[in-house]
Structure P
Amino acid sequence: MNYTRFEQLVLGVAATTIMGSILITLASNGWSGWASFVSQILLIPVLIAAVHYGRRAGLLTALLASVVFIMLKIPVLSAPEGLGASEVGMIALTVAAFGLVGIVGGDLCGRVKYLFGRFDNSATIDDWSRVFNQRKAAELLQYARERFSRYGDSYSVIVITQNPALVSGLSAKRQRSLVREIAGHLRGDLRMVDEVARLDDGRFLVILPRASREAGFAVAERLTEAVREMMDTDQDGVSSRCFSAGEDALELGSLFTNLAPQPASYVGSSS
């Protein structure tokens with residue numbers, strides 16, 4: 001199973017479960033008001049955002065859903081008699097459910113995406129970082145280039161470089177832990193459709209499908225600052241470059257050539 005099928009399965013099962021729960025509630029207890037109905041319906045867009053776009057989008061959608069739900073509860077909140085314990089508990093539980101689905105669901109789905117790569121027997125995951133390796137990065141970059149050539153789908157590529165001197169004195173265990181922390185942050189700070197890979201020379205490569213040049217540079221700046229903060233360094237310690245389809249076609253072509261595995265040379269025998 002790949003992530004696309006997993007996403008479809010999760011959304012299908014969740015939507016069916018939520019709609020079934022609504023129908024069962026209506027049949028058992030009758031109409032309980034718009035707030036209760038909408039609170040269950042809002043779980044669907046929160047889940048879609050988390051599964052398809054990741055933790056950040058899941059968080060934002062969960063916050064929006066919470067605001068909508070609380071606005072629907074204004075008549076109850078402003079009632080002269082105040083709120084009962086059961087009403088307070090129900091509101092807290094609903095907001096917590098939005099957060100659980102949006103944040104935790106988005107984080108888990110981000111991990112599952114690369115987990116599939118570890119078990120598909122195609123050697124596409126980097127052992128240290130647990131994100132895609134250079135081989136997979138070349139495949140993903142080639143796919144993005146082909147989409148741009150055929151359909152005009154824009155994309156941006158970010159390459160993040162860490163100064164080797166920052167980790168030269170660390171043990172292998174600590175180096176691996178730091179690499180994994182950086183990879184985890186990059187994965188969690190991006191959309192689900194974005195791709196993260198660690199190259200053979202230790203650099204990180206990020207592919208942003210359907211991202212304009214301006215968006216690519218904004219993301220590159222955000223990610224680079226975050227990695228600098230994690231490694232407690234400055235511009236000399238961590239740097240990045242951003243390339244955009246169209247404007248940087250030559251640079252992207254050269255990058256792909258450097259990433260793609262070189263064909264094994266054939267040595268013929270002479271008689």
Structure Q
Amino acid sequence: MQIHEVACMYADLDNKLVVVKFSGGKDSTASLLYMLMNYRVDYVLYQHIPDNILPEAKDYISSLAKAIMDDTGKEFNLVILESEPMLKLMREKHKPFPTPKTLWCSYWLKVVPSKRWIKNIASKHGLAEEQVVVVVGVKKSDSRRRSELYKDKLIKADKIRTRFKGVSYGEKYYMFFPILDWTDEQVWNYIKKFPNTYKILKHQYKSYYNITQCLVCPFHSRKYYESLPLKTLIKIHELLIDIEKMDHITNFRMGYAFLQRHKRIVEDILNKHGVKVVDND
């Protein structure tokens with residue numbers, strides 16, 4: 001059964017508000033392109049964390065969105081939704097450095113603002129939440145966890161059970177995963193059909209890896225840090241130092257251990273670049 005047949009079986013998209021969550025990476029780009037070419041898109045939602053994502057990411061998102069509209073001949077409403085600053089929330093709410101088991105940052109800086117926005121936009125259109133479909137570029141091939149978590153291409157958000165403490169959806173809108181069964185190769189092959197989009201996307205991966213990724217994240221690896229421009233590494237180090245100086249941060253043993261691990265990796269790479277690391281009190 002084809003992807004579009006699955007979607008039509010469960011929900012008539014003509015009678016629903018379609019929102020594509022867009023990070024500017026290859027998977028969300030492929031999902032957006034697929035939706036534009038096979039259905040329609042009412043809103044494209046990009047979420048920005050002011051102090052934990054580079055400010056130039058917003059210009060990149062706007063440029064990529066324009067290329068997509070040019071390539072497809074389809075227009076959509078691009079919404080840039082800003083959360084509150086991550087470090088501000090950490091200080092005010094005494095949050096730990098995030099770990100893979102306690103992704104409070106994902107919930108409070110991404111899930112909560114998007115759920116609030118979706119409720120508001122549904123109300124603005126006079127629709128119930130059940131009449132909204134949120135499209136996300138998730139692939140089973142990304143990890144075993146994702147293959148276990150996302151079984152169906154279309155599901156109500158309140159049926160999704162994450163493994164992360166404090167992270168849940170619990171909403172009544174639908175979530176649609178159009179590229180759930182695709183591989184990375186299939187994703188790139190599809191994007192290649194749209195030359196302007198492919199050019200911009202490949203350039204940002206080559207020059208940065210992914211400019212819209214969070215600067216501070218417990219999932220970052222040494223390989224990822226080594227792929228970043230020097231000025232970005234310096235920015236990440238400054239953020240890690242700011243977090244380390246928070247009065248409450250040592251109260252969380254696991255989070256503090258993750259903080260120190262990432263700080264050591266970043267400082268080691270900076271030293272290899274000849275950058276002298278200075279901790280200014």
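Annotations for the structure displayed:
- Ranking P, Q by distance in nm of label points 7 Å out along Cα→Cβ at positions 20 and 196, the structure that comes out highest: P
- At a computed -19500 (helix-only ellipticity at 222 nm (-39500 (n - 2.57) for each DSSP H run of 4 or more, over all residues; to 500)), which of P, Q: P
- Parent structure of the calculated result 0.90, given that FRET efficiency 1/(1 + (r/R0)^6) of positions 124 and 244 (r between Cβ atoms, R0 = 35 Å, to 0.05) is the read-out and P, Q the choices: P
- Comparing distance in nm of label points 7 Å out along Cα→Cβ at positions 52 and 92 across structures P, Q, the highest figure comes from P.
- Origin of the value 1.09, where Rg/Rh (Cα atoms, Kirkwood Rh) was derived from one of P, Q: P
- Label whose coordinates, when relative contact order in percent (Cα under 8 Å, 6 or more apart) is calculated, return 23 (choices P, Q): Q
Quick note: the coordinates plus some simple rules give every number you see, no bench work behind them. Just so you know, these numbers come straight off a predicted model, no measurement behind them. Cβ atoms are built from the backbone, for glycine too; each structure is taken alone.
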